[in-house]
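I've put the structures underneath this note.
Computed from the coordinates by the stated procedures, all read-outs in this text should not be read as laboratory data. Because the structure is predicted, anything quoted here is derived from the model rather than measured. Cβ atoms are built from the backbone, for glycine too; each structure is taken alone.
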Structure P
Amino acid sequence: MSLFVPILKKNGLLKRVHVTVCNVGSRKIDQNDDYSTQGWDLFSPNLSIYGFDVDADACDLANADLEERQVEWTEKHFPIALGKAAEERTLYVTKAPMCSSLYPPNEPYLARIAGLIEAVSLDFSFEIDTITLDQFCQEEHINEIDFLQIDVQGADLDVLEGAINILNRGTLAIQVEVEFSQLYVGQPLFADVDSFLRKNNFTLFDVIQSYRPRVRSPICSESRGGQLLWGEAFYLRDLICDDISEQDKSPDNLLKLACIADILGFPDYGLEVLEYLTLQYGTNPNYNCADSIIECLTNFPDLVERGLSSLPIVQSVRQFATKDFGF
């Protein structure tokens, strides 16, 4: 749940902010897969979402649902397979379609892990054409993607490698599924994805981890859920670093980065960026976030009891505050 983005919107600081989101592997399994349940609709109507899934039926369902709901933002799902190049690839369709991949399932290994072979075993395969995200963006005249989410069952690095141009245009955050063991034959693992993203100036913030026990064992540890197999990794830009160009750390990028960090569950980093933005550009009312920072902190009774004026972040931005907070 966002802590300060609703306050920024109420105070009129999001009027000039337009956020573009790209979701590769956008099949909606349940309500939590809809971006409106995650707080992204706070940017509406200045929000564009592009979804991709090789399952045309899933895209049709998503688009029909959006039309029926008459959402206030722009969102469209495309039955397009994204990869590292424009080429012909084999799509390996599994018993559970959501587990299908451009890499064949590693069935001998999966059979040793509880609860996986039933979903990830191969059903059939066929040839498809892939394009890159860079090619799609060029053809659709999309100049930037602020947040990129990828979940394509082992082919996530392929998508990233095919998106290098759009990433370097200022993508601010990435959520990507990573595997720690080869659930699919020949797939890149977490170390490969992490190395690629670190080389492109992204910083790892968190990994939501998934564990599975061995199918043959009748016992399992009370403190460990089995082997770490995959996870959701969150990478963000660090625009406050000295080696970041002034163009990349523009006030608009800083404001968007802070908001995205908040929505992804990193409000501490978001507030640090808002403080930096205010100190650097606070004389411009479009980027003066002092009131919003202080208002957000007033929602924490323990901080109010301690005295907000004693907090370093409040002391640094209070010179830009326009409201009377009683100190």
Structure Q
Amino acid sequence: MTRAALRTAVACAVLAVIYLLGMALEAGLTDYVQRIALLAGINVILAVGLNLINGTTGQFSIGHAGFMAVGAYGAAFVGVQIAPALHAAIHVDALANALTFNVALVAGAILAGFCGFLVGIPSLRLRGDYLAVVTLGFGEIIRILFNNAKFLGAATGYFGNDPSGLPTYTSFFWVYAWAALIVVLVHNLTFSQTGRSLIAIREDEIAAEAMATPTTRLKVIAFAFSAATAGIAGGLFAHMQAGVRPEDFRFEKSIDMIVMIIVGGLGSISGAILGGIFVAVTLELMRDLQQYRLVLYAVLLVVIMLVRPQGLLGTRELHHLLRKRPKSGKATGAA
């Protein structure tokens, strides 16, 4: 079996497992638990994408909620506009819905990635905390723009042309299929020659430049790709909520993303996955505590930072830890 055929078979097997698992969860779990599972998958996409910038490349972005907002509004708007044409051309509703949903997600990702490219070109030429300031400003500017965009519902949010809101296309299968795809893409990028250059930038940017590494170009590419993944997560979130509101993308959302990768371990894809699931589950389980929820959440984070300051996995990957180490040396018998 060729390598391409093997990869295709593995991809089909993974999709089949996700589909069957989704059917089992939808049949055996309450809507509330299903919502937590969807939020966990969306958080995984956000954390893995942000880890490429903050962890692998060593930059510091604190405004990724802005890119998520661009993807959410872009996917929602494009989906509403193209749905009638696709349903008229494709008479199978399930196929038309799937095509509408995924085209809308890709459109939102492209818009978010383009915004990341525009933000990254001027700011990533600088060093220090400039990127954090620029991304923070971008996130707030985007939220205020959507808050005043009347054709997108302004402060009340965008819910499409149907009074019931956007079609809730988001399902366990689509969330985790996109999560698996993004994890694979980020993993392949991280452990490629480009990924090694990004790690070199993180360790010592001056030395990387001395070795003829195009640092600015690589940082902009990584930043735009990270923004595009946030756009995918935003589109999934919008269709899960049946609508999107500016207040969904406040500064606290960006902080939650940073918490995900810090808890999991900066520079670890597996850690980002664990951190995304941790934040989704923890915040939802504490929802009934009302005013004490965020206080207990902060205390829990402080405890984690004291006990495990490098995060759950540090910079290591889970499959590296699970791999058996070869035995060192041979047992010597008595002379």
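A few points about this structure:
- When mean count of other Cβ atoms within 10 Å over residues 153-160 is calculated for each of P, Q, the greatest value falls to P.
- Structure (P, Q) behind the derived value 1.0 of distance in nm of label points 7 Å out along Cα→Cβ at positions 209 and 225: P
- In this comparison of P, Q, the computed figure 15.5, 43 for Rg and Dmax of the Cα atoms in Å, for residues 9-64 alone is attributed to Q.
- Origin of the value 24.0, where mean count of other Cβ atoms within 10 Å over residues 57-64 was derived from one of P, Q: Q
- Highest-scoring label, criterion being distance in nm of label points 7 Å out along Cα→Cβ at positions 25 and 177, among P, Q: Q
- helix-only ellipticity at 222 nm (-39500 (n - 2.57) for each DSSP H run of 4 or more, over all residues; to 500) derived as -24000 - corresponding label from P, Q: Q
- Origin of the value 15, where relative contact order in percent (Cα under 8 Å, 6 or more apart) was derived from one of P, Q: P
- If Kirkwood radius over Cα pairs in Å, for residues 145-216 alone is computed and equals 16.3, the structure in P, Q: Q
- Among P, Q, structure where distance in nm of label points 7 Å out along Cα→Cβ at positions 121 and 273 as derived comes to 4.5: P
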